1. One of I, II was used to compute distance in nm of label points 7 Å out along Cα→Cβ at positions 41 and 113, and the answer was 3.5. Which one was it?
2. So if we calculate distance in nm of label points 7 Å out along Cα→Cβ at positions 89 and 129 for every structure here (I, II), which label has the highest result?
3. When helix-only ellipticity at 222 nm (-39500 (n - 2.57) for each DSSP H run of 4 or more, over all residues; to 500) is calculated, the result is -20000; to which of the structures I, II does this value belong?
4. Can you say which of I, II returns 49, 38, 26 when Cα extents along the principal axes in Å is computed?
5. When you work out mean count of other Cβ atoms within 10 Å over residues 121-128 for each of the structures I, II, which one comes out largest?
6. Between I, II, which one scores greatest on FRET efficiency 1/(1 + (r/R0)^6) of positions 9 and 105 (r between Cβ atoms, R0 = 30 Å, to 0.05)?
7. The value 31 for relative contact order in percent (Cα under 8 Å, 6 or more apart) was derived from one model only; which of I, II is it?
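Any read-out appearing in this document is the output of simple, stated calculations on the displayed coordinates, not a laboratory observation. Since the model is a prediction, treat every value here as computed from it, not as a measurement. Cβ atoms are built from the backbone, for glycine too; each structure is taken alone.
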Structure I
Amino acid sequence: MSDDFQPNEIRGSYDASGMRFGLVVSRFNSFITERLLAGAMEALEKGGASAEQTDLVRVPGSFEIPLAAKKMALARRYDAIIAIGCVLRGETAHFDYVATEAARGVQLAQMDTGVPIIFCVLTCDTLEQAIDRAGLKSGNKGYEAGLAALEMACLSSQLRAAAPISAVRMRKRR
């Protein structure tokens, strides 16, 4: 590859101008999810999002997150959605079912709708691990999810804008 070959690079930014965001938050393990929510909102606010640009939906647990996130995405009001929950391993297989289906459901929802849904569902073995990821030792994963939502909302917008141009280029090549 020559040094002259430089592809057109499309990147997201952290600018919330004109964007709308949705947050779906599990009430179960609220001690953790409220910290993640605070981190996500801090990131969105730093990116320029206002309260008027942001809607919050609360659901009973992480298992219910995918349905609410998909319904929000289907409404076509949001440029990105953040799914926030916390599943702690217990003594039964329940953890595995809830964690797996929450992840699968969120992935299917974003693939079905084309709306970025940021997965911020902690799946931890212990409460201490969850606390660390919600703002103590490992930073706040909610804040990271907020940044990812900003970036993916901007990137998706750019890709939508670029799509017709790409389609025209492909037709001309044939």
Structure II
Amino acid sequence: MRSVTLDLVLSAFAGESMAHLRYLIFADIAEREGFSNVARLFKAVAYAEFVHARNHYGNLGEYNADFKASAGTPAGPGTTSKNLELAIRGEEYEVNEMYPAYIEVASFQRERGAERSFRWALEAEKIHAQLYREAKIYVDSKQDWPLTGKVWICSTCGHTYVGEEPPERCPICGAPRGKYVGF
């Protein structure tokens, strides 16, 4: 893999890994504050971030060196409202700045695997940002997010869907319904 794309894959891996753990911490806080559905959302999206990290990691191939993780991320846990704000900011950064630039570089350098994992993550992050915005409206009104059904995560690409059943095929990667994990 060419060095610029490699640096971006390492950065994306680090960022998604941190998001995974940060959202699990946020889920614990939401649960303690009585927002069980928001906690479920955080747990589901944490799994999606794990899927993104796994996909980025899989592009490292024969990489065999240390690296310092540097991934911009809003941090500093607080109330569920604050944590949702941090999550929104992180997702919007990935959607509006990070992944579009990473995709362009990977495409230019013809690193198709990296480009695919960046595209898959980008599409899922758009959904995460919207779900967090919706949940924050309720939390700021001292109500739990009125989740009906489950939060479904495609274990191939991280696509996120809310409903009784996941889609027949993932609209991002084409995986069959059986690849979804429900929360």
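1. Working: I: 2.1; II: 3.5.
Among I, II, the structure yielding 3.5 for distance in nm of label points 7 Å out along Cα→Cβ at positions 41 and 113 is II.
2. Working: I: 0.5; II: 1.5.
Looking at the calculated values, the largest one is II.
3. Clearly, the read-out refers to II.
4. On the way: I: 60, 38, 33; II: 49, 38, 26.
Here the read-out was taken from II.
5. Working: I: 16.5; II: 23.0.
Structure II comes out on top.
6. Numbers: I: 0.40; II: 1.00.
Max of FRET efficiency 1/(1 + (r/R0)^6) of positions 9 and 105 (r between Cβ atoms, R0 = 30 Å, to 0.05): II.
7. Numbers: I: 31; II: 25.
It traces back to I.
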